[in-house]
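Where a number appears in this text, it was derived from the coordinates with a stated rule and is not lab data. Source: prediction; values computed, not measured. Cβ atoms are built from the backbone, for glycine too; each structure is taken alone.
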Structure I
Amino acid sequence: MNLFAEFQTRVAAILKDIAAAGRLPADLDLGRFVVEPTKDAAHGDLATNAAMVYAKEAKASFANPRELATEIAYALAQDGDVAQSEVAGPGFINIRLKPEAFARVMRASLTESAQFGRGAKVPGRVNVEYVSANPTGPMHVGHGRGAVFGDALANLLAFAGYDVTREYYINDAGAQVDVLARSAHMRYREALGETIGEIPEGLYPGDYLKPVGAELARQYGAALRDQAEEEWLPKVRDMAIAMMMDMIRADLAALNIVHEVFFSERSLTAGAQGDLVGAVIRDLRASGNVYDGRLPPPKGAPVEDWEDREQVLFRTTGFGDDVDRPLVKSDGGYTYFASDIAYHKSKFDRGFSTMIDVWGADHGGYVKRMTAAVKAVSDGKAKLDVKLCQLVKLMRNGEPVKMSKRSGDFVTLREVVDEVGVDATRFMMIFRKNDAPLEFDLAKVIEQSKDNPVFYVQYAHARARSVLRQAQSAFADLDLSEAALAGAALDLLVDEGERAIIKAISQYPRQIEAAAAAHEPHRIAFYLHDLASAFHSHWNRGKDRPELRFVNEESRDLTRARLALVTSLTSVLASGLRILGVSAPQEMR
């Protein structure tokens, strides 16, 4: 049950009535206004900007937005769930609800249990592509942020009613995998007993390639050592990629992340369907979106760094990009952009009308051209949303931890998970908006204090569960099932702390809907922290005022009502933590 969606519908009905009376256009777009919590609880429970949004359309009948707001507020005041509605400022409407409205939400949260907040099925299919790290080594903590963000987003969208597919794009066709093969070949020679010395600059020096070298030696013996590079490189590359992907899958599994689709970049040109990149370029040329032409030199680039030649260009400027983009390199090979166009065309052909790509912050300049490409290959029928994840600054007790994937001197994602655990890693990776820098302190994320967000939220769940155990001891015959507690006398919950928790719980379905629509799972982490704060604050008040404690042995009915509140809280906390991929402990020591 979504209280905010219900009032969205009720306000829309009022606007329809005003339109039916001829004082607003009959074809009014009723999806433009919002109903949301008031910024200050003193002003009420809900607020709507409907009058402000439709002020222009209302000009002919209302002198100003406040007049329209007054009429809407009057109609709302007749609603059985509304205690008061009033106009504020230039035309906003604040709504105060009767306690019965929140009691209805509480009962719904208990009867719906783990399904509370789940959205109805949404038409269309969503592809969430995340991680997609080059298969050249183990994942580092920076990859971890995109991995957790993408996985939490996919969980959120699924809970909100979307048909979601989790996908990983394997970059197995670029120059970096040839470098990987050459690096692995050195480890192969080492495994055969050769002294290889210092790894040359430009190759991957990490010890993680030693098992690849050992496996090559086991399978091929010395056969590869005397072959020309063009002979051994494809064999070494295939094995190195396969073993690196096994390592990456294991790293992801350590974070409880499982992709449903692993898509090979190489399959775009060497797969069963032939050269899909060339086919897409031909289709775009036929539609007038690809042409042969010349590009001006890049702004600020020295002339000697720029090659003036006729190129195969995609007319991305026709779709909002700054400049047209080349699709074929001077050596005749395809650019990364050309392969990415074909890859996203594949997504569209597989039925995905919404595509969400999770990229690192260093790919920000690539967003416009890919958005343009998706518009072109789908004829505007598909939408691409690129979510950029800013860098992670890894710390330990306030001191930076050095990372460098190229040098091999870095902290792997697996090492982070092994040190602080899955829960701390996942929660803290999502406890900042994805486009904000993140400092991840390995010491602070495992502190048992209110300053550690993951502990603070998990402790709220564990503390609430302890209340239920305490109640079972005090009232051995009390039925603590959600169905039974839904029948409790919720009108007994009149304290301001109890009301604050109830109002916070009632916002959960709206938070799910809004976070899913914005593709922002961090909102759920923030919401859970706020909900935990409301609970902890009320708990602390009970230390000084015994009458506020959840278990009152003098009043069975009041205890049942408060246990209904606690049970609802635990259900919502567990639900939100599940979306984030974090456990909801029964107890914490």
Structure II
Amino acid sequence: MSENLFSDLRATVVAALHSIVPDLPPEIADRVEVTPTKDTSHGDMATNAAMVASKVARRKPQEIAAELVAALSVDPMIEKAEAAGPGFVNLTLRADVLRSQIPIILRAGEAYGDSNAGGGIRVNVEYVSANPTGPMHIGHCRGAVVGDALASLLAKAGFAVTREYLINDAGGQVIALAWAAYWRYLQAIGTTLTEEEYSAHVPGGLQYRGEYLIPVGEALAEKHGSTLAADGKPADPAVWFEIVRETALAMMLASIREDLDLLGVHFDVFSSERELMQTGATDRAIERLTQLGLIYQGTLEPPKGKLPDDWEAREQTLFRSTQFGDDVDRPLRKSDGSNTYFSNDISYHADKIARGAQVMIDVWGADHGGYVSRMKAATRALSGNEGVQLDIVLCQIVKVLKGGEPVRMSKRAGTFITLRDLLDEVGRDAVRFTMLTRKSDAQMDFDIDAAIAQTRENPVFYVQYAHARCRSVLRAATEQMDVSTAVLASASLSSLTDPAEMALIRRLVSWPRMIESAAVAREPHRIAFFLYDLAGDFHMLWNRGREDAALRFLQADQPEATRDRVALLTATASVIRSGLAVMGVTPVEEMR
């Protein structure tokens, strides 16, 4: 028996189905699922096998389900098999089969749930990738947590994961950053200009006004004195621009790395967009698409809502993205010959493919939703027969509340709430866990009061409290018995018969399946939901022990029952730690 009961049962179901439908095509067998039942009164697991085989067998699903029930009822793992609804088969496992997973969990420890489902497929997960123009803010935070947890989830599911951050250092925002940093430099050397007077010198006006750039200006003044200015006033950009831009970029990136470190987020690769462009990557990507016959010179229809006299048709270099599912073809070069942002993004993804990525996952803000179809079209065109897959995970905005009211913006940042502000308020664990309590594409309110409350309504507290309770009992147990893995894994477990105990065991044994299904769906928030439900099962059993002394974990006069229950709570603590590790949250030993 493996660590994954659902996988074991699925193999049993598929074998039984093959005996009923001998010529079952492999692609049909691949669609067979064994999933937890929503209502345990209907059994432990359910399968759709009869329904997926019905068409190819040219038989009613109910007929196949009846034969599956007969075949599965004699399996030694199954206590009862029943047909239900339009062709489902519900399976109730023998209690000793469920209990037999406890020693497996104990021996595996936090590695329980590790899977080979990913088969070592190389997955590149790119997330955060914020413009290096200021501190990390609350919007970046959600993408950082989702991307980081997703990468950990995929690694646990058996994928070979690379975590990557793209430094967006090639666009107009970096130019604006340099001008803003130069203003702080002028202030540091004592300019008499007002901010408004300086802004008049800046192409497009001064964009970044936050106090976070003051240290950049001071660093420039300390190193270069007044040599980058002309009598305290702006000098020709040729004198200062490259110096200021490089200094500002370096300091902003250092600040971002510090913020990410505080959040517990670390990357394997930092890619520079500017360096990629300097290598001619964009020209090479366009040339490749040209060779594939996917580039042409043409004009686009006016955007929806534009009147003819508002629109000037211009010939551009266009990519035939409609051949790959997009709604319109997309420009790669403007009429003046310069590259579009899309063409740079194409070259970046081409570079990831060249580096060996078989699956690329980009974690973006929801405001980039309109960009998804064109990027997927480009990936399909670039990868050709290699079939590199691109998945996009969108993260909706987060509103921060305190006392029921929106939190005021950070003065240091200027116009947004910084990640450090939030971490200072509630701590890393609460930030990470809370960010995963909603599906990423759903808007969320981050309530600071709720995130630090010690109540059941605070998921991170509720889960950590369950782990702390487990560890508290285990510390007490060491005073009266041997709690080594070898001893606990040899416990008979026969005393674990109460419905609350069996409910907890059922939850524990579903952990390996949860890892695989959440990884396939690219949904790390499922781990938070699972842990909350697991904590609920444990706390329910704990409370049952208050009402019924026979269910208490430690009983001096019942050494066998005590060993069984200590084995169960040790397994519970291991699975909680395993889940928290995926989320990047620290399990606590005791609550203070």
Matching 30.7, 93 (Rg and Dmax of the Cα atoms in Å, for residues 34-273 alone, computed) against labels I, II points to structure II
For FRET efficiency 1/(1 + (r/R0)^6) of positions 98 and 570 (r between Cβ atoms, R0 = 25 Å, to 0.05), find whichever of I, II sits highest and give me its label.
II
Distance in nm of label points 7 Å out along Cα→Cβ at positions 458 and 538 - structure with the largest value, from I, II
I
A value of 17.8 was derived for mean count of other Cβ atoms within 10 Å over residues 362-369; which structure in I, II was it taken from?
II
